[in-house]
Structure P
Amino acid sequence: MKKKSNANMLAIDNTELVLALQELEKEKGIKKEYLLESIETALVTAYKRNFDSEENVKVTMDKQTGEVHIYAIKDVVEEVHNQNAEILLEDAKKIDKKLTVGDKAEIELAPKNFGRIAAQTAKQVIVQKIREESRNVLFDEFYNRKEEIVSGIVQKADSNIVVLDLGKLEAVMPAKEQIPTEKYHVNDKIRSYVLQVEKGLKGTPQVTVSRSCADFVRKLFELEIPEIYEGVIEIKSVSRDAGSRSKVAVYSPNENIDPVGSCVGQKGIRIQNIINELNGEKIDVIEWNEDPSIFISAALLPAQVMAVDINEEEKFAQVIVPDDQLSLAIGKSGQNARLSAKLTGWKIDIKSESQFREMIAKAQEENVEEE
C-alpha cells in the first residue's frame, strides 16, 4: 500500500531520538511506543498547520530507527472531484498495482523544510509527554500505596496543615488528620498513613496522609506483628481517640495461638514499639469473641464486668459493674465506654451494682402500686 523512498525520508536526528526515547523508557517508565504515537499525532497537526493542508494525512515513525514518513490518504476513484481527498485509479496503480476503486491510497509526501518542523514538534511533544506521563507514573505509584504507611520529612508545619516530603512528591496532613497531642517541626522524620490519592490540576498527584485515623494503628500492628501480616491473627476492629487511647480487637482461629499475647509480645516489646510510634498513646488489645456478652466485657477492660444483658434486635447492651468499677468502666469524659461501643458496634449502657439494684427496687415498687 505504501511506496517508500529514501529520498523522501525526513531526517530529525533519528538515532539520537530513538536513544533518547529508550532512555526515557528505562529511567522514567514512559513507554517508547506511547511517545512515538504521541509524536506521530502531533506531526499530523504540525503538517496541516504549517502547510495549510486540508488533506487527510498520516505520519509514521519507525520504532527502531526513528525514520519519519508522511502520507496523504486518498480515496481511489474513477473521476476526481476533490483533489485533496481523491486520486484517479490510473495514478493510484502507479503507487500500488493492487489498488482498486474504493481503496485508500497512501501517497508519500516530502514537504520542504518539514524535517526542521518535525524535529521541533518531536521535542515539544517529548517534553510535554514526559511531564504528563511522569505525573501519571507517580500517581499510579502512590495510588498503589494507598492505605499503606509512608515515611516523610516535615517541610512545613503549622496549626492548619503539615506538608511532608515523601521523596518524589509532597503530601499534606490536614489538622483533623494530625494527632492533637503531637507537635511537628520542620525536618522531623515521621510516619503516616496514606489516606487519599487524587489527581490535581494538570494531573499532579495530591496525597493526603493521616496519623490520627484508626487505620494508622491497624497498619502499625500489621507491620510490627508478623502473625497479623501473615493472616494467622486477624484484626477485627479498631477504635481510637488519637493521642490518648486506642482499643484493638484481635482474633485467631487457631486455638493454640494467643492473639493478645502475640500482639503484646514478650515483656510487651511488640506493643511498646507501636506505643512509641504514637508517642505514648495507650493501647488496649482485646480478644474478639463471637459472643457479644464476652466481647463487650473484654472491650470494657480494664474495668471488671459483673453481667451483660443483650438486646440483639436493637444491638443494645446493659452492663453491670461493681460500684468501685463504674468510673473506670465509663472512663474519663466517657472515653472507655465510647471506645468500647465503637469497637464492638453495640450501644452500651453502664450501671453500677447499686444503681442496678435501685432500678430493680423502683420497678418492683411501681408494680406493687399498679396491683
Structure Q
Amino acid sequence: MANDSESRIDLELGSWLKEEGKSSEVVISSRIRLARNLSSRPFPNWAQEEALKDIDDEIAEVLLEFGRTGLKRYNLAELNDLEKLTLVEKHLLSRQQSRESGGRSVYLNEEQTISIMSNEEDHLRMQFIAPGEELDTAWQEASSFDDLLDERLDFAFDRKYGYLTACPTNLGTGLRASVMLHLPGLSLAGSIKKLLGSIGKFGLTFRGLYGEGSEAEGSIYQLSNQVTLGRSEEEIIESLESVLGQIKSQEKKTRAEIMAEREAEIKDRIFRALGVLKHAYSLASMESVRLISLLLLGRCYGIIKIEREKLFKLLIKTRPAHLQLLSGGSLPPEERDLKRAEIFRRELAGV
C-alpha cells in the first residue's frame, strides 16, 4: 500500500476549502456540475470496456490540449482503492466512480477547483468549485470551459430536450448548481427538519455531506437544484440563490437567538467539543465531524480561537481513507479511531 510520500494523490486541501469566500460562515463552497455525452457513442453503463477506453482516450486527447488549465489526468485503473476514496472525501470524485476502473479517468487542476470525470454515469461530468457563496464565479468558469470543449467534441444535443444524458433528471442544461452549507444554528434549534421538508416545492433538494444517498454529518448539507429541463442555466442559479438568501438569513438569526436564550448550554456544548477533541483516546469519524462543527460555530461566536483552514484540514485529514493513506496502509476501524484521536490531541494541543 502506498504511504503518504508515495501516494499519487495530493493530500493537501483544495483552495476552495483553504480560502474564505463570501458568506463563508454559512456557505462553505459553491459548485457547478455539467453532464455531457458524446454523440454516436453508447452511454457508459451500456458500453463495453473497449468502447469505454476509446471514449476515455478521446476525452483525454482533448482535455490535455488545454495546457493553461493545468489539468492532470489520473487513470482510475492505476489508483488503489484508498487513493480513489481520498478523492471522494475531497469531493473530487463521485462514490460511484470510485468503484470503477477500466476506461475511466479523473482530471484535476492544481488548486482542486476543477474536477472532470470521464465515463461516470455520463461521458463527462465536469465540476467547478469556488469558496463561499460564488455560484456566478463557478458558472462563468464552467461555461467558458464547456464552450472550449464544444468546439472539439461533438456533444449529444437535441433541439427539444437539450443535452442528452443517461439519467432523465439531467436532461436539458445538464447543470447541477449546489452550495455546501454549515447549519448548526438551525440544527441545534430543531428547525432543520422543517426546512428539509419545505425545500422541494422550490425545485431544490437537500443532501448530506457527500451528495446523493449520503447522510448529513456535522450539520453540513448540500443544497442543489432538481430541475434541469425547461429552464436556462441562469434561471436555475437565480432560483437557488434566492432560496439560499433566505436560508442564510434564517441560520444567522437562529444562531443569535440560541446564544441569547441558551448561552450557558451552547457554550457548554462548544467547550465540551473542544475538550473531547483535545483529550479523547479514541474518536469515531462521525463523532469527530459533529465536534468540529461545534468548533466552527464557536469560532463564529468568537469564543474559540482557531483558524478555519486548520479545522477543515483536520476534517479532511481524519476521514477514513485519508487517515489510512497517511498512516501507510489499511487499518481496521478501531485502529483508525485511535489514530484519529491522536491527530486531534496533537493538532489542538495549543488551542
When distance in nm of label points 7 Å out along Cα→Cβ at positions 19 and 267 is calculated, the result is 6.1; to which of the structures P, Q does this value belong?
P
Among P, Q, structure where relative contact order in percent (Cα under 8 Å, 6 or more apart) as derived comes to 21:
Q
Matching task: 5, 16, 17, 14, 11, 10, 10, 9, 5, 3, 1, 0 is the computed value of P(r) over Cα pairs in 10 Å bins from 0, in percent. Pick the structure from P, Q.
P
From which structure (P, Q) was distance in nm of label points 7 Å out along Cα→Cβ at positions 43 and 315 calculated, if the value obtained is 6.3?
P
If helix-only ellipticity at 222 nm (-39500 (n - 2.57) for each DSSP H run of 4 or more, over all residues; to 500) is computed and equals -14000, the structure in P, Q
Q
From P, Q, which structure was Rg/Rh (Cα atoms, Kirkwood Rh), for residues 35-170 alone = 1.27 calculated on?
P
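No lab work stands behind these numbers, since they all come straight from the coordinates. Values in this document were obtained by computation on a predicted structure and should not be read as measured data. Cβ atoms are built from the backbone, for glycine too; each structure is taken alone.
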